[in-house]
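Following are the structures in question.
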Structure 1
Amino acid sequence: MIARGFFVTGTDTGVGKTLFSAALTRALARSGLRVAVMKPVASGAVRTAEGLRSEDALALIAEASVTAPYETVNPYCFVPPISPHIAAAQAGVQIDLEVLRARYAELAAAADCVIVEGAGGWLAPITPAAGMADIARSLEIPVILVVGMRLGCLNHALLTRESIGARAANFAGWVANGIDSAMECAAENFQMLRVRLGEPLAEIPPLERAEALPELTAAAARLMRRS
């Protein structure tokens, strides 16, 4: 069986990709699927006795039902919380898409589904010539867009959706994450995104933990039916 995978991207950094990815992983695992996770590139890591560790990667690992070595889940990990291409250059490391494909294949061989979380936004660079979008295309998996509902999200969301289509990536749907409880005209912004992007897979209210939302189980079921 070929594992089904999803690449979770966002309209920016700090919009809830990890929150949603971890919740989706938990929902899929609770449905009985063997779920693996992957954070191909992470910056902003800490040094531990076991080596560099990314908080985002560890959050995903905690929800996965497939166990894998940390280095397989998070092949490229850097200390400074800066753009991955800069962090990699400072560390003297070249991020290789073939390495990421190989690690993904290892995870997919043991799983029914692999949740892959990007870093930053859809076009965040990982080398001078490649970015997160190239990872998603290289892995050939559908893309889920997490939209951080705040001022400016309409432009960011629509530009990202257009770019996903321009790169012939499979758009699996979007998630509305209410990261700004004081956002003006939130309902009107949400309605515009519904018109332009379609019905969301999930709507996460402001200040509410994603894992507490029962709709994520339904979102997981819809995703697996579509794939």
Structure 2
Amino acid sequence: MENRVIVLVSGGMDSLVTAAIAAQESSTLAFLHLNYGQRTEGRELQAFNLIADHYQVESDFRKVIDLTFLQQIGGSSLTDRQMEVTHYHGEDTQIPTSYVPFRNTHIIAMAVSWAEVIGVEKIYIGAVFEDSSGYPDCRPSYYQAMNQLIKEGTKEGKIAVVTPIISMSKQQIVKKAVELSAPLEHSWSCYTDSRQACGVCDSCALRLRGFQQAGVVDPICYQQRPKYD
């Protein structure tokens, strides 16, 4: 469909802001959510639907795909309940336990397949380079390589992955959300709890630090709100 784009929406803050940017650039959106067996999948799915409601995404263009085979593969504290989710300990060059091996490649592959079916040429994803020390599939070079692969492996070679917030800090992402009136209260970033965000896992900490640096109060509830430098 003319001008329609796909947005990968996990339900987190980065994907929310990416959706808000996509909504500014395209009049019609298709939302894709992937269940890969993560601890907070039920809460993330709720966030996905709330965000989709906000942007008036039609029911036929809200797709949830099961990738729970990643849980069978394991290797991540998000999918393996016997592994401990990493708490934030400041800047670290080590890959955290929350890294799901090669996850974004599986997710993007699903999006590209759907894009070919519905005639979409742009896929938006909320990858952030600031996270790339922990997640190798958040590097700009990864997306350059991925787009070349998509060009080679699709019928017309016109589909591309777009990364509008890849060069932003979390502080800038929060400010962009406010600027675009994105419903931050609908987003969910916690890796460990579906009822009340923990405030100490890597994802909560980076989110809270972004809000604190931006001088904005995060509207979701936390078990604790540490101050982060």
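All of the numbers you see were taken from the coordinates with simple rules; none came from a lab. If you're wondering where the values come from, they're calculated on a predicted model, not measured in any experiment. Cβ atoms are built from the backbone, for glycine too; each structure is taken alone.
Supply the structure label, taken from 1, 2, corresponding to relative contact order in percent (Cα under 8 Å, 6 or more apart) with the calculated value 23. Label of the originating structure: 2.
Can you tell which of 1, 2 yields 0.55 when FRET efficiency 1/(1 + (r/R0)^6) of positions 27 and 67 (r between Cβ atoms, R0 = 30 Å, to 0.05) is derived from it? The structure behind it is 2.
Hey, distance in nm of label points 7 Å out along Cα→Cβ at positions 179 and 203 derived from one of 1, 2 reads 2.0; which structure? Spell out each step's value before the answer.
Numbers: 1: 2.0; 2: 2.5.
Of the options listed, only 1 reproduces it.
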